[in-house]
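Colleague: Structures incoming, each one as structure tokens.
Values in this text are rule-based calculations from the coordinates and carry no lab data. Please read all numbers here as calculations on a predicted model, not as lab measurements. Cβ atoms are built from the backbone, for glycine too; each structure is taken alone.
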Structure P
Amino acid sequence: MFTDRRKELRASVTVLFAMTAVLITALFLSAVESVRTQGTRLYFTLLCNSAMDSLFSQYHRPLWEDYRLLGLEHYSDEQLKDEFRGFAGPYLEAENYYALELGDIEISEKALITDSEGEVFEDEILDYMRYGIAVTVWDQVFVEDMLSGVKDGEALSGLQEDYGVHTRSAMRLEEVLEAIGLSVDEQERLLGEAQRAAENYDGPGFRKKLSELKKELSEIPGLTEDYRGRAESLRKELAETREKYELQKKSGELSESTAKALLSEIEKYDAYVAADGERRLEIEEMPGRASDNMAYIDELILLSEEAERRMDEYIPEEGEEVDPGVFWAPVISALSAYEPLQLSIKKGVEDKETEGRLERISELINADLLALLLPDGMEPLRSSHDLKDPPSETAFSGINESRRGIIDRIFIAEYMTEIMNYYGRGHFGDGESLKGSGALELEYILYGGESDHANLSSAVKDLVLLRTGLNLIHILSDAEKRSEAEQLAIMITGALGFTPIAGIMTFFIMSVWALGQALCDVKALLRGEKVRLMHTRESFSLSLGRLLTFSDGTVEGEGSDDEGLSYADYLRLFLIAGQGSEQDYRCMDMIQLALSAEQTDFRLDRCAVGMELEAVASAGHVFTGTGVFGALKADPPDKIYEISTAVFYAY
């Protein structure tokens with residue numbers, strides 16, 4: 001009897017299918033888990049990037065609104081980590097297939113706005129300026145031309161100041177020469193009086209005049225030594241300044257045209273030194289001759305005493321009249337053989353009053369220029385800057401580097417001029433009001449003084465020096481003005497022609513003239529008017545005649561020149577010419593000073609502009625773990641593996 005085997009094996013296919021289904025499901029879930037794992041990594045990266053974006057969205061609002069700089073203010077790295085965790089929280093709590101647990105967070109790199117010797121700060125400025133948010137008023141060619149003029153003016157101003165000192169040294173040398181000449185003249189007078197006393201047989205009077213003559217002769221060695229010392233000092237100083245001129249010419253600090261014009265003036269000093277060399281030979285002989293003459297005077301005194309003794313001892317015969325001439329004849333004969341000192345060269349300066357006025361004007365450069373030039377009521381109010389932990393002290397290494405090309409320097413200077421406060425802003429009807437800290441911020445950026453008064457004084461001094469150099473360039477190129485200066489120099493020195501002393505006096509007059517016009521220029525700038533960089537004959541307003549009235553300390557500015565530059569424009573030029581790390585950190589000082597007025601603990605070195613962060617998260621396998629439905633659980637499974645990622649953000 002046959003048994004139905006289908007009944008015995010009826011579950012065999014089901015078991016086979018179940019085994020096959022398990023294998024297929026395992027393969028499928030493994031594939032799904034692999035995809036989910038990759039998705040988890042992408043999700044974690046998205047989580048970190050989103051949290052970092054949210055973290056840096058907390059930039060300091062006043063820093064952006066007032067200064068267009070982005071910075072994430074913080075007090076510690078731990079604060080940044082905690083805030084990052086807070087922004088990551090919603091992603092970690094979401095019920096999805098990417099359950100994670102955030103682990104360690106490390107900040108591997110962080111950039112502060114005060115880092116890298118100001119480079120980070122400059123990058124932020126340039127990002128703001130380059131993208132059309134602000135437009136510069138000057139182009140590259142215009143600025144390069146002006147910077148060339150500024151460089152020329154500054155170099156010439158320094159040389160002009162040196163040669164002004166040399167001129168005054170030459171005048172002192174002339175004074176010593178004049179003293180020698182006066183001594184020689186006095187000796188001649190005393191010799192004449194001694195001769196008259198001898199002819200009148202006046203022994204006491206004769207010896208008195210000879211004693212006075214001897215005393216006058218004793219002054220000659222000291223005067224000669226004084227002359228020698230001053231002449232040698234002047235020679236060395238001129239050699240050093242000439243070397244300085246050659247270096248500036250070689251380095252390009254002086255343009256070829258300016259260097260050529262200045263050379264013709266320098267050669268006048270060389271001619272003066274050469275002429276002094278000739279007369280110095282004559283003067284060097286005088287101490288020896290004075291010593292010989294003093295010894296000769298001693299002999300004359302002895303002769304006069306001997307003549308009087310013989311005359312007193314002489315017993316005339318009866319009826320004989322005593323003739324004193326017989327006894328005084330040897331004295332008179334010896335006196336006639338006396339060789340007085342002589343000075344064949346022209347001595348000193350003829351018009352000392354005018355020369356003194358010019359010297360007093362030249363000394364105005366060392367006076368209180370702010371008091372002399374500042375309009376009434378425009379004295380800076382802030383006496384000092386209350387700087388606490390300024391970036392220039394906490395972050396600046398002291399190395400003043402300039403890494404930028406001319407275009408970037410224009411942008412940075414334009415930013416500082418537009419954002420920062422400076423003298424006159426809001427005072428000349430321009431509709432602006434004081435901003436920021438209220439201090440003279442641009443002046444501080446340029447000079448870093450402890451008070452507005454000190455910084456404005458430095459700015460005014462630099463402006464006067466620059467304008468003096470530029471004005472001298474104009475005078476050197478104007479034949480009419482040179483001729484006026486030459487005529488005045490001849491009148492002052494009393495020369496019969498254009499002598500070496502008249503030559504150096506001419507350059508001195510031109511230098512003082514340039515300074516006088518510079519004082520007028522800067523006073524006009526401080527009144528809110530404009531002055532062109534290079535004067536023309538029409539815009540150069542100070543006459544040589546009016547120059548001499550400057551000795552009373554009064555300076556009148558001229559009217560505004562529509563084609564000229566304002567005070568702020570000149571400061572902008574200084575910023576471009578001197579752009580570097582030091583300016584950057586001083587600018588940060590002013591920003592911090594302004595913002596700390598509202599937020600007392602604000603510090604720029606707590607403002608991050610970029611950060612790289614490394615984060616680690618723990619995750620477990622879901623689809624390959626125990627229970628197919630474990631994927632639907634909100635809580636993460638057991639920690640099986642870690643995921644790490646690095647994210648970077650920068651403004």
Structure Q
Amino acid sequence: MNVRNAAASLDQLTRRWEAAIATSPLVAGLRQLADTEKRLKSGRPLIARERVALENQGNVCTDWSRVRLEGDAALDNIRDNRFDGDVLLLGFAGEWTGPGNSVWPAGMSHCRVRNAVIGNACLYDIASLERQVIGDGAVLVGIGEIDCPRPTLFSFGQAIHPGTETGLRSVWIWDDMTLEDCVTASSLPVEAQQAFQKTVDAATRALTSGFGYVGPRAAVLHTRHVQGAWIGPGVLVQGATLIRESALMGAEQIPSIEPEKSPSVTAEKNPSVAAENIPTVAADDAWIEHSLLQPGARVESGGRVSRSLLMERASVAWGGMVSQSVVGSDTQVHKGELNASLVGPFVGFHHQSLLISALWPEGRGNIAYGANVGSNHTGKKPDQEIRPGEGNFFGLGSSIKFPANFEDAPYSIIATGIVTQPQRLRFPFSLVNQPHAAPADLPPGLNEIVPGWMWSDNLYSLVRRAYKFGDSERSRNPSDPASSKCQTGKLRAGFFTSRIFNHEMAAKVLRARQALCQAPSDREYYLEEQIPGMGKNFLRPKALEQALSAYSDYLCFFLLRAHADNPRSAWPGVWSPLVDAVAAELDSGPDIRLYLKSQLFRILDLGRAVTASLARDDKRGKKIFDDYADFHPSPETDGAVLRLGEDLADLSSRLNEFLAAD
């Protein structure tokens with residue numbers, strides 16, 4: 001990054017940070033918690049009959065003068081507790097609905113409380129509650145320890161280190177941070193990082209809290225240790241092992257914080273509440289320390305998260321381990337290990353596998369069982385990285401040697417059992433596989449590549465993933481790399497408006513085709529020396545011709561969707577030169593309408609190709625299993641195939657409008 005770009009990136013990140021300081025719910029909460037010591041002295045002292053009533057209800061206190069009430073607080077439901085230090089009670093009335101629609105009477109019993117502000121909540125069987133602020137409607141039951149043993153920022157502004165494990169890259173986390181913010185931070189050079197760290201230090205110096213927080217309608221049930229935690233509104237903590245110096249952000253708006261004197265607003269009675277307020281969850285032996293979870297994130301069934309940011313709806317479960325990492329929206333780390341990485345949305349990580357030192361903001365890929373994407377140590381120090389491309393699929397038992405850069409090979413597959421050498425690969429939609437009948441003089445350690453194979457032979461996979469990601473896309477930050485959609489106008493939302501056809505993808509395919517066109521003729525195979533961007537792979541002439549055809553077909557569809565979607569005057573600025581370059585590459589001639597009309601046959605061919613891609617699996621399955629057809633729909637009735645048919649019909653209709661226009 002040059003000096004000018006570094007300054008611009010630093011300025012952009014600083015402005016985003018300043019906006020976070022101004023609008024962050026967590027920062028607002030930290031500022032409120034700063035007044036807790038004063039608040040503990042507010043209210044009024046107990047009068048004699050109130051103290052006697054509390055003692056008669058089994059409560060014990062070393063100094064009743066330090067227990068204070070706010071207003072005419074109700075005391076009937078305070079039984080068998082021990083109070084130490086300063087305690088402010090706001091009174092208990094009504095009842096609250098907890099997890100599973102269980103109804104709890106407001107009150108507290110069998111709790112040991114010290115230095116805390118207790119709202120109109122439900123507290124039962126807590127071995128130790130100290131230095132906490134408990135919001136109205138919170139349900140706390142069966143807790144071993146909930147404390148704030150030292151001042152904390154709940155990880156707000158904390159620096160974590162995705163990328164090399166030497167910690168030379170930094171990302172400073174906050175509660176509404178976007179993936180774009182993370183990418184900007186991780187790309188800053190050392191001097192800019194140091195400058196930003198000073199900005200963070202200056203802003204957070206006065207925000208440190210000496211009290212933990214459990215927000216309105218949050219629930220903390222049967223959990224062993226909660227230390228210095230922010231449990232936001234509506235968050236569910238159930239059966240967790242540890243929450244330490246972390247923030248679990250909840251819904252900013254809670255349906256109601258009134259006690260249940262009347263029917264409650266529940267997800268069942270108000271489905272819109274459930275849709276908008278997906279709960280943040282830490283459950284079933286979850287272990288979370290020095291981390292920040294955005295709304296809807298989940299850590300459960302033995303998941304371990306340390307010094308990390310989990311974005312909206314990300315999840316860590318089934319013993320998955322995450323440290324020093326950013327986990328993008330809807331990415332699931334189940335069973336595997338993720339370390340020192342920045343991973344974007346929709347990455348499938350469902351098996352025992354490894355991903356280390358990855359910068360993968362586009363995500364949308366898969367880490368298969370036994371994949372070892374983690375050869376980041378040279379024997380000197382762990383300072384190597386990998387940059388996967390969007391949609392990369394690392395197959396069963398593959399082993400990826402670092403450094404590796406697949407950014408310009410989006411939606412490529414590293415096949416089962418492959419060992420890849422350090423390299424930079426620049427061919428989208430590729431298959432990297434073991435060589436079959438390799439040439440005798442082939443240099444050792446090379447794999448065989450078929451560029452464009454995903455488009456020519458496995459197009460159904462691209463179509464299905466485009467629909468899957470589009471359907472799942474609910475990010476509240478559509479400008480992020482998490483967004484599934486590209487520039488669109490008239491075309492219906494679907495395959496041709498997915499990221500498969502965005503500006504960046506088309507530019508990478510164009511560069512790949514141009515590189516292949518420069519390959520010398522009459523060779524038995526091609527290497528990096530003949531075709532730059534091949535990496536540590538070889539290419540056969542037959543596969544080269546297949547790749548040229550596949551890339552041409554993709555680029556032609558890019559032209560078709562560009563002209564069908566919007567008039568040229570409505571294109572974003574970067575589109576016009578790219579569309580012109582693609583048209584020139586395909587030798588479209590001076591009359592673009594005439595060229596596009598000659599290419600309309602591809603619309604029918606694409607539908608047939610997708611059906612044929614799925615039909616190969618169907619034919620093979622029926623040969624192997626007698627009942628295959630009973631449990632697999634025919635290719636013609638597959639949901640993705642049917643949706644693509646509708647998209648193709650829409651594309652054809654819009655193109656006809658364009659071709660008929662003056």
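Colleague: For structures P, Q, calculate FRET efficiency 1/(1 + (r/R0)^6) of positions 310 and 526 (r between Cβ atoms, R0 = 35 Å, to 0.05) and state which one comes out highest.
Modeller: Values: P: 0.00; Q: 0.20.
When FRET efficiency 1/(1 + (r/R0)^6) of positions 310 and 526 (r between Cβ atoms, R0 = 35 Å, to 0.05) is calculated for P, Q, structure Q comes out on top.
Colleague: Figure out for me which of the structures P, Q the number 28, 18, 12 belongs to, where semi-axes √(5λ) of the Cα gyration tensor in Å, for residues 510-613 alone was derived from the coordinates.
Modeller: Details: P: 43, 15, 12; Q: 28, 18, 12.
Structure Q accounts for this read-out.
Colleague: Another one. Of structures P, Q, which gives 215, 51, 44 when Cα extents along the principal axes in Å is computed from the coordinates? Let's see the in-between values first.
Modeller: On the way: P: 215, 51, 44; Q: 101, 56, 56.
Corresponding structure: P.
Colleague: Now, a different point. Work out relative contact order in percent (Cα under 8 Å, 6 or more apart) for each of structures P, Q, then name the structure with the largest result.
Modeller: Numbers: P: 25; Q: 7.
Result for relative contact order in percent (Cα under 8 Å, 6 or more apart) over P, Q: largest is P.
Colleague: Check the numbers for distance in nm of label points 7 Å out along Cα→Cβ at positions 214 and 246 across P, Q and tell me which is largest.
Modeller: Numbers: P: 5.1; Q: 1.7.
For this comparison of distance in nm of label points 7 Å out along Cα→Cβ at positions 214 and 246, the top structure is P.
Colleague: Taking -21000 as the value of helix-only ellipticity at 222 nm (-39500 (n - 2.57) for each DSSP H run of 4 or more, over all residues; to 500) derived from one of the structures shown (P, Q), identify that structure.
Modeller: Details: P: -21000; Q: -9500.
Source structure: P.
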